[in-house]
Each structure stands twice: as C-alpha cells, then as structure tokens.
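Asker: Down below are the structures I want you to see.
All of the numbers you see were taken from the coordinates with simple rules; none came from a lab. Quick caveat, the model's predicted, so the values are computed rather than measured.
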Structure 1
Amino acid sequence: MSAIEPIVQRVLLTNDDGIDAPGLAVLEAVAAEIAHEVWVVAPEHDQSGTSHSISLHSPLRISRQGERRFGVQGTPGDCVVMAVRHLMKDAPPTLVLSGINRGANLGVETMFSGTVGAAMTGLLLGLPSIALSQTFSDRENVRWDTARALAPGVIRQLLAISHDAPTCLNVNFPDCDASAAGPLTVTRQGVGLVEGIDVVPEVDPRGIDYFWLRFQRGPRENAPDSETAVVASRRIAVTPLHFDRTALNTFEALEAGLRRG
C-alpha cells in the first residue's frame, strides 16, 4: 500500500467550531488523503460546549454549501444524525472524523466538548469515530500545520488496529512543530485542567444584566499516562472512550452498604 492510497471508502466530517472554521478546512485536506469520498456536515455556527446534545424541541434546517457539503442549524450531534440517517442514508459513511478542534479536549473537559460529542454520536450510530484537536498556547497562533502534517498518519495507524466493535477515539496533537512531536501514545482520560466553571456577569447597553459561563482551568494532578500529561510532553495522545460512566468504587460501596441493610 502506498503512502497516499485512500484507505476509507466514505468519510463524514463534522466539528463544533462551525463549518467555516480553519480546523475543519485542515480536516478536509487530511480526509482527501485517506478517503475516496468526503462528506462535510457541520454546524453553521460555533457549537462549542454542546457535548452530545441533539435538538428535540426545534426543527433542523440544512443549507447546501457545495458538493457533499452541508451546513446545519444545530449541534454537532444533530449534524452526525442528519448525515447518517438522512443525507447519506443510501450510502452511510464508514468513518466519522470530528474536528480539528481549536484547542485541546482533555480530561473532564471531554464531557462538555461538542467535538468529542459528535464522535460519540457516531459511535452511538455504530460507526468508528475519531475526535481530533490541536492544542495551543497562543489562541492567535494555533499550529494547524502540526495537525495537518500528523493527522493522516495518525488516522492510518489507528484504522489499521482491529477492534471487536466500533470505537470512539479522542486524539490531541501537541503544541509544537510536527517535527518535534513524539509518537502516538495510548492514554487515559485523567482529570485534565478544568477546575470549575465561573459565572461572569455583564451589563448590556440597555442596563440589563447578562452572564457568560467560563471554564476555570489550572494545573491539576494528572497521571503520567493521562492525555494531559502526554500532550504536555509533546506526544500525540489517543484515548479510547465509551458511554459507560459507572463509578465502580462507589458502585461497590453502595452494593456493600445495601447488603448490610
């Protein structure tokens, strides 16, 4: 197999930063190298922080923005469902790629991420899915070239590994030049960098209060095999995710307590 031979028949791309986001343009270039057919179904506007949500109480509207390219007035999860169950229903994708997100998705933050949420929605529909994010330290100078250079090889590596069932993989690229990046490393989710959520009050020009929600981030203790620690060491992190959030220690404590009566 040559290095440029496509390995996927039909890939669906989405994101949470919006259909005009630079990270999605990078992902389209990456997908063109690995897939015979590329579809883009992405939110028309930024949907960061929407996690796995889907729209149950409002209609979804779609705009055609090119060949196999559609914008959806909805969440990333909506986009995946609309693509798989409507736009591509006669020939579903064989892979879902979500991203490339502007900024890392690490630890607890993945619970809120629309990028990861879209990939998890793909998993719910029985499709192998990969969320991809580019870490940055300077918001105005995101290293898109790093993700562009590394993502095709990373995706090829991951797809070459067989699984018993469809999986969702969370990939984070380090904030360094591609030439300085370490190897793809399997990681655990860990706690990440989120310490809490702040409410930021403001007043609009009419004197009416309004509020912003903002993540509070800072250094936290993460195990050496966590995605946060691995990305900080300039390696590429990949974490396998699933839906079962059962807290096993608490489960065992509750079970034991209920047995005692």
Structure 2
Amino acid sequence: MSDLVVAGVQSRQFWEDKCKNLEHFENLLERSDLSDVDVLLFPEMFHTGFTMNAKPLAETMSQSEGVDWLKTVSTRYNCLTIASLIIEEEGLFYNRMVAVFPNGQLEKYDKMHLFSLAGEEKVFSPGMTEKILEFKGWRIKLQVCFDLRFPEGARNGIGKDGKPLYDLLVYNANWPTRRIKHWDILVPARAVENQCYVLAVNRVGTDGNGIEYDGHSQLVDAQGEVLQKYENSEEIVFTSVLSRTGLESLREKLAFLKDRKENVRIF
C-alpha cells in the first residue's frame, strides 16, 4: 500500500463569522502547495470558532455553507477534507466532524465527549457511534478535541480481518493555551498506545470569550516521535508524508495490538 500525504491547517478563527473564516481559509490554502495532499484537516468548529451559540449558527447536512465549502475544497485538491461544525438534526445540535471524499461522498462523526467546563453538554448532544474511514488503503479514525482525554474512545486493536482497526488517528481542536501541556502529553500517548500516526490540529489566536490558543498542531508517529509541531501561534498549512512500510514494520516488530483484552471491565 502507498504512503499518505496529510496536511493540517493551524489558523486563527474569527468569532462566529462564517464568511470571514472561509475567506481566511481560502487565502491560507491558496498560499500553500497542496498538489499532492491526500488528507486535509481543519480546526474544530472551523468556520465559527468553539461557541455555545448553536441555534443561530447551526446548519443542516442538506443546507450547509460549511459542508458545501468543504466539498469544493475536496474537489479542488482531490483529497479527503475533514472539519467539524455545528449541525442541527431533528431538533438536536451536534459538534459534528464531517469528512468529504473527492467524489463527494460524506461521512460523519459526532463528538462523543462534550466539554462540561464550557457547558457544551447543555447545548449539544453527544455522539454515540465511532467512525473509521477507509481511504487509499489507510484506515482513519475520527476524534474531536475533548475526546483526546479519554483513551477508551481511541482504543485500537486487531479486527476480524487480522489487521489493526485503524492506522491514522485525527483530532481537531480548540484547545486553550492554559492547558496546552496536557495536549502535548496526550497526543503522543495516543500514538504510542494505539501504534498509529496521530494528526492533531489546533487553532491559534483569541476567541470571543477572551480565551487564548497557541496551536501546537502536530504529527506524531507510532513510536511517539513528534515529527512536526507548530507553536508560538503561527498560522500555517503543514504537510507530511506518512510511511506505510514504516508503520507496518513497527507493528510487526512490536506486535502489541494483538494483546489487547476485549470486554475488560475496569472498576
């Protein structure tokens, strides 16, 4: 199987201003070389910022400025494009990660772990289903921000086909500066314990509540080595090549995933 080229968009976000955010992302992408990119990841609630003002900002899957824009980007760069945004469905609101394939196919993952410190669980409904995508021979698991703190939600293992459940774990986030040390610890931890690559994208700047963010978007390999990391609040679209042979070699030498215990209850 071939290597995979991934890209992450670390940028500021304009508070609850969809048009300004989409225009800003357009400018960042136009200044970047994305000719060979396979997977493109944007921050959490990418075109509004992390807000609890769901009702006036929510979109639906059938009528969504954000989803339509992601479709355009996916077609333009012939890549799998991933972002989260506020979606309303049957009267409920979700912090939904949407993945758009180059052919227009859509997949979704609703954030399972809602951030109680911000009252997210009072506004949004939690997702109940995990999501693993298959693209160009790679299996990609979707996660959003606060999910990072809960390893059970990212737990890898060996599937019925004898292969790991996934190869790449992606997180997008609005993770504040005040707790960025936790982010820097947990992202590599998820890579090591699940023997996978982790692509984690965070925003920069200040939101409408005065909360500061300084990025630390990063790519980590299955050994926990940080291959790329962007600090100091810089805006950047970064790319990297994930080695399929390198990942498979590690898993063959250190075949830890097969030792996973199923249905273990921890008291």
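Asker: Of the structures labelled 1, 2, which one yields 24 when percent of Cα pairs over 32 Å apart is computed from its coordinates?
Answerer: Of the options listed, only 1 reproduces it.
Asker: With relative contact order in percent (Cα under 8 Å, 6 or more apart) coming out at 17, pick the structure among 1, 2 it was computed from.
Answerer: Going label by label, the one that fits is 1.
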